[in-house]
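Structures given as structure tokens follow.
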Structure 1
Amino acid sequence: MNLKINTMKTIVNDGDVLAFLNKVENEKRKTDSLQVLAFMKEITGHEPKMWGDSIVGFGKYHYKYDSGREGDMCMVGFSPRKTSLTVYIMPGFEKYDDLMQQLGKYKTGKSCLYIKKLEDVKLDVLKSLIKESFQYMDEKYNQ
């Protein structure tokens, strides 16, 4: 018998988003996080939820890989990490070349946008990136 056990750490929970953000030690990162919280809430129309113990996410989608692994994840989110504010753009960045060229100073991973401080990027471009990626995920997964 082959039992699959869910070992996902990043699952939605009832954690207190504001309590989590208020515990951020770096004051600048805390201020930036509260600002991102406000505009993600406005852009998505969703209430923030804790995903795992360190990601603030908005919306939800269900994915299934060819391997059979499946799960749920937020459609957009962020985390105030020690080295940067990490914004999760779930579709990745390939389809957003124009916005990425205008954004400012950042680094990326597969779906992670690493920002040292919000002043390093153009907020209107960041908001457009969040809005477009959220709409893409909503259309793809929540038809």
Structure 2
Amino acid sequence: MSTVHAVIGILVVTLNGAAGLWGAYLWARSEAQPAFWTFLRVGQAVLVVQVLLGGLLLALGNEPPSLHILYGALPLAIVFVAEQLRLVAAEQVLGRRGLADTDAMRALPPFDQRVIVLEIVRRETGTVAAGALVAALLALRAAGVAGGLPI
């Protein structure tokens, strides 16, 4: 079972790292791509499976170094915080423009609405991309302290 845990760990690092890099690219270009969100969610789902599997291994008596547990669980917390920050992105962008809510935005000309929506999407993308990159790095460190990598 720990071999499965290691393989899924590689997937966590790879998928979240790739999602983070892709999101950073999209953020830098102020570009929206719906496929990014699907890819990001797959990486997050694999992370959840990895943490659950790690918890099962702990329950079965496996005793990894305590730092492995910390670095293994932190990515989930980081992704959760990034999602919470993403949820307030629209509110912050609208507030900075003096708009009370999306209904107030809808009263603006279509071009202005599009600019605001793209700013919101850019902010959301940057936030979750940063979370995915940090999660990938922490998962990589978890592998290192478990003896799987020389880092």
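Computing distance in nm of label points 7 Å out along Cα→Cβ at positions 54 and 70 gives 2.9 for which of 1, 2?
1
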Name the one structure among 1, 2 that Kirkwood radius over Cα pairs in Å, for residues 14-61 alone of 11.0 was derived from.
1
Label whose coordinates, when distance in nm of label points 7 Å out along Cα→Cβ at positions 46 and 134 is calculated, return 0.9 (choices 1, 2)
1
Out of 1, 2, choose the structure whose coordinates give Rg and Dmax of the Cα atoms in Å equal to 18.4, 62 when calculated.
2
Taking relative contact order in percent (Cα under 8 Å, 6 or more apart) for each of 1, 2, which is largest?
2
Value 1.9, calculated as distance in nm of label points 7 Å out along Cα→Cβ at positions 78 and 102 from one of 1, 2, is from structure 1
Using the calculated result -11000 for helix-only ellipticity at 222 nm (-39500 (n - 2.57) for each DSSP H run of 4 or more, over all residues; to 500), pick out the matching structure from 1, 2.
1
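Read the figures in this text as sums done on the coordinates, not as results from a lab. For clarity, every value in this text was computed on a predicted model and none was experimentally measured. Cβ atoms are built from the backbone, for glycine too; each structure is taken alone.
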